[in-house]
Structure 1
Amino acid sequence: MTTQFDILVKNCQLRGQPEARYDIGIAGGTIAALGKNLSGKVQTVLDAGGNLVTESFVNTHLHLCKVYTLPMMDELAMEDYQRADMGKAMTAIELAARVKESYDESWIIKNVRKAVALSAIYGGTHMRAFADVDSKAKLIGVKALIRAREEFKGIVDIQVVAFAQDGIVREPGAADLVRQAMQLGADVVGGIPWIEFTDADIARHVEICYDIAEEFDKPVSMLVDDAGDPGLRSLELMALETIRRGWHDRSLAHHARAMAMYPKPYLQKLAALLKQAQMGVVSDPHTGPLHARVRELLEEGVLVCLGMDDISDAYYPFGRNNMLEVAFLASHLLWMTARQDMEILYDMVTTKAAQCIGLEDHALEVGAPANIVVLDEPNVLEALRNHEAPAYVISHGKLVNREKMKAVVETQEWL
């Protein structure tokens, strides 16, 4: 019987095996074979040249409806968000909301295309993307992201989050808009409970998000405790609600920057709750001066990953949707510079990130979906050092057309 492959990647180095070389055979969208000296009937042969081949990158957190909106804004929001120990983070969010008064799907979709095409170029095949849903944004951002999700299907999978950025209790009608977004086809219920004015309203915000999640049988992503206030406790409330509702493995917390100020005993209690809830935490340390206590969470066995968060918007002026670049920045900000630290960081933008957003079998093994990157580097250290685009990106078993993606970046049109 002759083996048939759609793609055969030869001369691959796998993580942890620097001396060995393997071939990876891909057929029908999956990894069909992994071994030495594979042969058969092949449509496309790629030579890895002995460089590293791994799972593709996963971006667990991107405010995709806002990418490239920085030219439409002054820098007041960024100044409030990133300075003075984030004591004015709520004010920053209120300032940044002004851009939504100009929301129109016609320009949002162009920006979105550019960001998603960059993800494909840099090896990102999956992302969880937030679209603001409130009295200003209405459903405009959600519609743009759903449109992009269909355009990039099979290249970059987009999980659309209906995100109540300006609150639910303090923003009349926001809960109904989130429900409408879910009816339109959004994939995830998004919340930001700490933005409410009272502890009771914070708790109610959490409850409403889980009510909607139960109604539509969808996962939950929440931006929690994203300010320099050690009294914020919405992550704890989210974990408790996850346990109460049985939403294990379907809840994801983002930011948790106030954790930087928590006393050690409370952090230990929180870590235990997160493990019981089987909840992941996304840290984006490059976009704010405070960040979750990543090292300590990892030491306690909590699932942690990294996210891009923002690209050239009111909160962060840079970003290429390049998760290797995010890991490179995190290595410095978290002081994770030992070789083993680098391996952990790489997991946090590949396998651990996939686990955080519910992707099954995101692994370099036979039978898994063929979402892989062929790097131009021999190991994780060099990959992080240079954080360049992979030589080849394979998404859902197909070679990504880099030239087409570059054209989309340039034109911001779907070609």
Structure 2
Amino acid sequence: MQQILIIGAGHAGFQCAASLRQEGFEGRIVLLGEEEGLPYQRPPLSKAYLLAKATASDLLFRPSRYFDDHRVELLRGRAERIERRSRQVLLQSGESIPYDHLVIATGSRPRRIALEGADLDGVLSLQTLGDAEGLRERLQSGRRAVVVGAGFIGLEFAAVARGLGLDVTVVDLADRALARATSAISARAVAESHVQRGTRLLFQCGLSSFEGRHGKVAGVHTADGRELPADIVVVGIGAEPRTQLAAQAGLDVDNGIRVDERLVSSDPAISAIGDVAAFPDPWSGRRIRLESVQNASDQARSVAARIAGKAVSHGPVPWFWSDQGDLKLQIAGLRAPDDEHVVLAEPQSRASTVLCIRGERLAAVETINRAGDHMLARRLLAKGVRVSRTEAQAVGFQLRDLS
């Protein structure tokens, strides 16, 4: 009987196990995770969970009986080494697990900040349930928060903290919010919404150190000599793929585990999915790595179908979302720095749609509080519709005109 071992019990790992059963795979499935408890969703950690609008049990993908009913063996432990010749994975505990096919879904880890005082109590990242539990407790008594990094995680936490009444300052080396994720147009709208709620945003602002008192963070020193008082500091400066296992095993690694269009690594008995996989993107022609729930889930389904004997390749339209207070930012497709932009805004409204046009082709669409346009954009991008900037700027033009 064929045995599939999945390393990583996050979105990609769990979805792969679930999809294998949905595809009719009858062999043994082992899902290896490092965290205690059942596999859970991560997006609510920076939003509903911090606000105590969701409990730990609300985050679970499935209750415990699901794993028994679907014959998915959930194991706790840390993978120490992949033995490719004998096709087994050695755990830190000394146990070894054999596999016929290995799926690496180890995800990414928050990038650490190399500053004096970074190890002080109260300097935190936000990725796991344990991280969110610690932050939720601190938010109850905290008064001042500094967020390092104006990306999705940092701004989502900032919105929560400000909504709970904390004094919040966001600092970033870039010259604007969401510098890697969105156009300057959408970023400006997001930043304005935070400023209107009372959050301070400091851009092109480097840090020199964290100040502590009695082992606890008390403030942040900027490179230009300012001191920002803080009893909570959340660092959200990006993530790094967890490729150590793959690299030690001799797999091809370059900003992620290199895989082909079928998500197979340089070893045909090993696949990689989710945040850790560097795959050839059919839309841009580049090798990319995407950190999104949608990408993790889609890649997991694709690999499961292939293992079950179906001829498939991975190539859905990527999409992302971020909830920040009463603002919902959604992105379909992948923008490029030199894209042309056309804004479709509603008068006297905070809702807007930004078209990213590349060579008279719709390349990506960013929406703020326009869920309908986002869903339509995903369908249009999948069809590869063409549109010129002149056409999109015509009076009365709407995204639905392209359908």
Structure 3
Amino acid sequence: MDNRQISFYAFGINHKTAPVAIRERVAFAPDRMPEALQQLTSQGSVSEAAILSTCNRTELYCGVQGEDTSAVLAWFGDYHHLQRSEIAPYFYAHPERDAVRHMLRVASGLDSLVLGEPQILGQMKQAYTTASKVGTVGYLLNRLFQHTFSVAKQVRTDTAIGASAVSVAFASVTLSRQIFTSLSKHTALLIGAGETIELVGRHLHENGIERIIIANRTFEKAHHLASEFGGYAIALSEIPEHLAEADIVISSTASQLPILGKGAVESAIRKRKHRPMLMVDIAVPRDIEPEVAALDDVYLYTVDDLQEIIQEGLRSREEAALQAEEIIDTQVTHFMGWLRSLDAVQTIKNFREANESIRDQTLESALRQLNNGKPAEEVVRELARQLTNRLMHAPCDELKQAGFEGRTALLDAACELFKLNHKNSH
């Protein structure tokens, strides 16, 4: 099949086009993904496909024969047992250049709910791996994915798209690094075991924190979370015994009353011989009494303080996103240029085969003359003359006819194609 009979499309819905009530109904279960890919590519028009399914988006990246994409939407609805009218208002279909741009923006974190988040690239790589194993990634889609991964890496390397804090968890760890520089010799006490504390623990672990202690009302939940980061768990009642060990305290519980009072912190600071302690209170209502802020050697930040860091981080990422869009503009153009070059492949092949046929015929004639005893110099001269005449015959006939008919565009194209400096006036 000629590769350029196939067009690229990016189909799907995301957090910008559809509410969660719709998004959750069109998610693809990981264990059913191979079956879904095989079904999708069994549609007559779909020759290649990969599926990306996350909590914020479900997208189909397809090589489609022709321009009729209605079969894809019909299959998408049938697979999820939804009427076309239920999903059509939320469903997009980006063709060719727009599809390439969309994939590059998604992989680079520019289309994410949190600008610049890095997880989406890993999810896209998994989508590619799955489709490759199933055998639904062909020549064109493979090239597009490889280009996408390369561009996403370039965006991460050349811009600060992922460097700034844009979540409470990330901002808490950013503060920790600002105060202690390296976290490799420090201990963190995390109070709570919800999603925010889990993210804080993950960020601290990735930044090389030496030790993590997790305190929670439910010890089993604290233990389960602590085991992920090589830490250990304690009950809330044990906090006073361990508080002095902590250089960093980050708290996020649903308690209606403060968990840490001024007295307990004061006692811990004395045991620490006044080594500084960072305390971040993410909870609302607050987990740490406000009076703690008055103590020497304690740096207490609340969720409101973190919002300033987050806003600054967002501004920084938005500036980086502008740089990223410039990179993507350039790389879309590069990819589309490569894609257009495929249009010439068959023409070049035909041109080469025709000329090789002329060469072989002329060479055969020359060899016969040599075998018949004709002088070599004479044969070579005749070979050069015949080969030149035969190779030039068809193009010259076409150019004469073009001149006769006044088709000056073809004459100009010939000058460009054959790199002729002189043009006859016409």
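Values quoted throughout were computed directly from the atomic coordinates according to the rules given, and no laboratory measurement underlies them. Not measured: the values here are computed from a predicted model. Cβ atoms are built from the backbone, for glycine too; each structure is taken alone.
Suppose you compute distance in nm of label points 7 Å out along Cα→Cβ at positions 215 and 375 for every structure in 1, 2, 3: which one lands on 4.5? Value 4.5 for distance in nm of label points 7 Å out along Cα→Cβ at positions 215 and 375 corresponds to 1 out of 1, 2, 3.
Given -17500 as the derived value for helix-only ellipticity at 222 nm (-39500 (n - 2.57) for each DSSP H run of 4 or more, over all residues; to 500), which of the supplied structures 1, 2, 3 does it correspond to? Let's see the in-between values first.
Numbers: 1: -11000; 2: -7000; 3: -17500.
Label of the originating structure: 3.
If you work out Rg/Rh (Cα atoms, Kirkwood Rh), for residues 111-342 alone for 1, 2, 3, which one comes out largest? Display every interim value, and only then the final one.
Values: 1: 0.95; 2: 1.02; 3: 1.10.
Checked 1, 2, 3; max of Rg/Rh (Cα atoms, Kirkwood Rh), for residues 111-342 alone sits with 3.
Which structure, out of 1, 2, 3, was Rg and Dmax of the Cα atoms in Å derived from, given a value of 33.3, 115?
Working: 1: 20.9, 68; 2: 22.2, 68; 3: 33.3, 115.
The value was obtained from structure 3.
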